[in-house]
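Participant: In the part that follows, the structures are each spelled out as structure tokens.
Derivation of every value follows stated rules applied to the coordinates shown; laboratory data play no part. Keep in mind the model is a prediction, meaning the values are calculated, not measured. Cβ atoms are built from the backbone, for glycine too; each structure is taken alone.
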Structure I
Amino acid sequence: MKQIFIKQVDKFFQLRKHNLVIQVVFGLCMLFFISGCENFLEIDPPQSQVIGELVFNEKNLADAALAGVYLSVRNNFLSARVISTYMGVYADELDYVGSQAFIWDPFVYNNVLPTTPDISYWSNGYNIIYNINSILEGLENSSKLNVEDKNQIKGEALFLRACVHFYLVNLYGEIPFITATDYNINSKVARMPVQVVYDSIISDLNEAKELLPENYITNERIRANKSVASALLSRVYLYTQEWEKAELESTALINTGTFDMEEDLSKLFLKESTSVIWNLKTYPDTNSHDGSTFYVASASSLNFKGIFLSKHIVDAFESGDKRRSIWVKSGILTNGKTVYYSSKYRETRRTTPSKEYSVIFRIEEQYLIRAEARAHIGNIIGAQQDLNIIRNRADLGDTAAATLNDLLEAVLQERKVELFLELSHRWFDLKRMGYADAVLDPIKSGWDPTDILLPIPESEILLNPNLLPQNPGY
């Protein structure tokens, strides 16, 4: 892992290698983030304190430390190669077609064990959280940075901490919410009730909103601002069934006028898309992992792909839905089997200059959040209006749903065809809306109701028995 990180950071800074200050940043951040690649329970606190004193004397050093976190989030956490792929086959978005099914078996057949090493999501997440907390502690102890710079970096760090915990709690259920780097504390942490974790996430996001500016601080939408924090907060309120807050948060974001739904669906996942609220930039000048993971750029590579869109996704589109014609392509394997694949992203990693970043939040999700929230609070007309905005853009007619149950099913349907293969939306929706058993039991031979949570890795429990009890079913 250290070697991978060194290679990525070296690429990130190679264009600036003649700048003396950046060379200092590189050296400091190498030490800082290599320490974070170890298990977060085993890190020696004095080392991070020394590094913190050096890094947080200068804004550009602190920014570089934060850039390392963004890089790690993109490569090791919110990556198509990780969460979109593994949880796509775990749910009903992807099928495996190939000769090395054993690689995917635990997720294809829903028999993930506490010893299954493939996803490493728990350790990756908490390594990132450790680094974020190191930044927050460094900011707190810094007397060199001015208030404005501190607020910007702190706001981004709080947002990122909330974001990582959000994905962890949805994958594992009860988890520790970590706010410090103290080894003596972290080695003994216990899992917290899901609502307590969400309360901490909401607290971080509200503080981040207070600290972050309205505008993006770069020409690209790659660093968190107030709207980015708000986008996650509206999703959290939806997941915690705080319908009125979800409706207010999504409405405020929609009404900023900053984000316009991209009418040309072939351009929605380009880095200049008007729909994007936040995307993760690739370093150096390459594209996101999504295109390389899911798109088939040539007929010769079709038989080597292995994972393809499931018919449960392909057949979900209504007749005339232009998302089907633009975002779904097909090919024929050498054995004569027709397969389907996503064409949301179309650029491979090797294509330069970059055209696509990884889209994490986009405005279309906010309309779907608001539609669901409005349905729950009895605003039937408002919910229909939001669904129709999404449907009409896809050349579909207005929704016929007019009751709460029908509207919720309509929302789930639109989320299925609008957000497929985007960082596990589908899996989280099936869980939180109570459809997992009904949808997955008939099509997954190994499905069990306890599969709605992944197991806590056995290696983590051995290090810290306070993480017991294990999730049910494992």
Structure II
Amino acid sequence: MALNQEPSREQWATRVGFILAAMGSAVGLGNIWRFSYVAGENGGAAFLIIYLAMIVLIGFPIVMAEFTIGRKAQSDAVGSFEKLSPGGERLAPGEPWKIAGIMGVAAAFMILSFYGVIGGWIFNYLFNYLNGNLWSAPAEGYGDFFGNFIESPRYPILWQFIFMTLTIGIVYVGVKKGIERANKILMPLLGVLLILLSVYGLTLGGAKEGLSFLFSPDWSALTDPNIYLAALGQAFFSLSLGMGALITYGGYLSKQEKLPGAAASVVTLDTLFAVIAGIMIFPAVFAFGVDPASGPGLVFVVMPDVFSSFTLGWLFAILFFFLLAAAAITSGVSLLEVAVAYFIRKFKWNRKTATLVVGFVIFIVGLPSALSQGVLAGYGLWDLDIIDSVDFIASNVFLPLGGLIIALFMGWGWKKSEALSASDFGNTFLGRTWIFILRYIAPIAILFVFITSINPF
């Protein structure tokens, strides 16, 4: 099947640039901020075991599927399905399959709308550490400082705007000069900072308890079905599965690059980032007697208390929140690029116009999330506030369903020989195992866990 590359379509300058950009999409707040509190709320080590199983059985196969779809089609998340499933030898025409691409673009919109709010929280903390305001505990304490900030009707919006402006600026410049260059700088720096801070975490008095919480499972916790839902949602969120980011990034990859090694690198390093983040945070949690199920406050309340307790803690705080800010930006860029790439193709817009329009719309859509802890507190779905409602729908509904369609498309929508050839696996044991997982194991696992989320409360 010969496919033409879209006119004026950009490509990555180097393979390393592609891997770092894909890692930048995967390695973000999902690994550091979200992994820590979701693991804390779901039993620590028991959650980690299920999470790792989800990564191996579902995460890696779908990462490979998304890379394969994107590179073969050389298009955006929706355009890729339109190009690759015209009917003919395949089992279904293009229209049903592209729902996955549409859901991916929608999920990217939704996630970035609240992700930009949380990114703004992080930028606010970084600013307050850089100017010295948080070097010691405020008079009202870190908990009230955080609460007063997120309940404000103005400041969360201001910092959301700053975060979105920087994200828009990187995507505005382009694939090579913007996205690739930013990730080549930020991703190695992220790795160094995370390792440095995790080594320090092991020197704290709660290191033994923290490591035990993360690595010594309470096996009875595995009977709780909510752990499986949380682990699947975290795997999809962390690896950027089902949101079209990896399809979009794969679409900028040349046909000469080999996909299995790139996918393995991204999945392995993404998982290592999450585990190292746990090593960084949980010793501090136990050293200061904090409940590991404290939720988002683990980052915004617990860690500032930790930093204020030792000499030069302010320096470590700056490094920590810079780490979070960089992680948020790299993932935010990938989320914005999903929608931008779609609008460039669909409406024949140039990159600059698409980036500015889409970025502004996402900022506006995110305003209710920015106000969800203040003037809009009490609004939302089920018993969740607005920001958690958006997170739940995107992470536990759109992303798994998108991933399910991607798995079925690669496993059943393509001829097996064509899928194996396009993926660079070839007709090997690994390739046949990959197809088997996409046909049977991944869909069944996703459906099983997804059904439990229909009435999660």
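Participant: If we compute distance in nm of label points 7 Å out along Cα→Cβ at positions 196 and 228 for structures I, II, which one ends up with the highest value?
Facilitator: II
Participant: When FRET efficiency 1/(1 + (r/R0)^6) of positions 148 and 204 (r between Cβ atoms, R0 = 25 Å, to 0.05) is calculated for each of the structures I, II, which structure yields the highest value?
Facilitator: Going through I, II one by one, FRET efficiency 1/(1 + (r/R0)^6) of positions 148 and 204 (r between Cβ atoms, R0 = 25 Å, to 0.05) peaks for structure I.
Participant: Next question. Could you figure out which one of I, II the value -21000 for helix-only ellipticity at 222 nm (-39500 (n - 2.57) for each DSSP H run of 4 or more, over all residues; to 500) was computed from?
Facilitator: II
Participant: Comparing I, II, where is percent of Cα pairs over 19 Å apart, for residues 324-395 alone highest?
Facilitator: If we compare percent of Cα pairs over 19 Å apart, for residues 324-395 alone over I, II, the biggest value is for I.
Participant: Let me ask you something else. The value 32 for percent of Cα pairs over 33 Å apart was derived from one model only; which of I, II is it?
Facilitator: The read-out was computed on structure II.
Participant: The value 34 for relative contact order in percent (Cα under 8 Å, 6 or more apart) was derived from one model only; which of I, II is it?
Facilitator: It traces back to II.
Participant: Also: Taking volume of the Cα convex hull per residue in Å³, for residues 268-443 alone as the criterion, which structure among I, II has the greatest value?
Facilitator: II
Participant: Given a value of 45, 36, 19 for Cα extents along the principal axes in Å, for residues 292-371 alone, point me to the structure among I, II it was derived from.
Facilitator: For Cα extents along the principal axes in Å, for residues 292-371 alone, the value 45, 36, 19 is produced by structure I.
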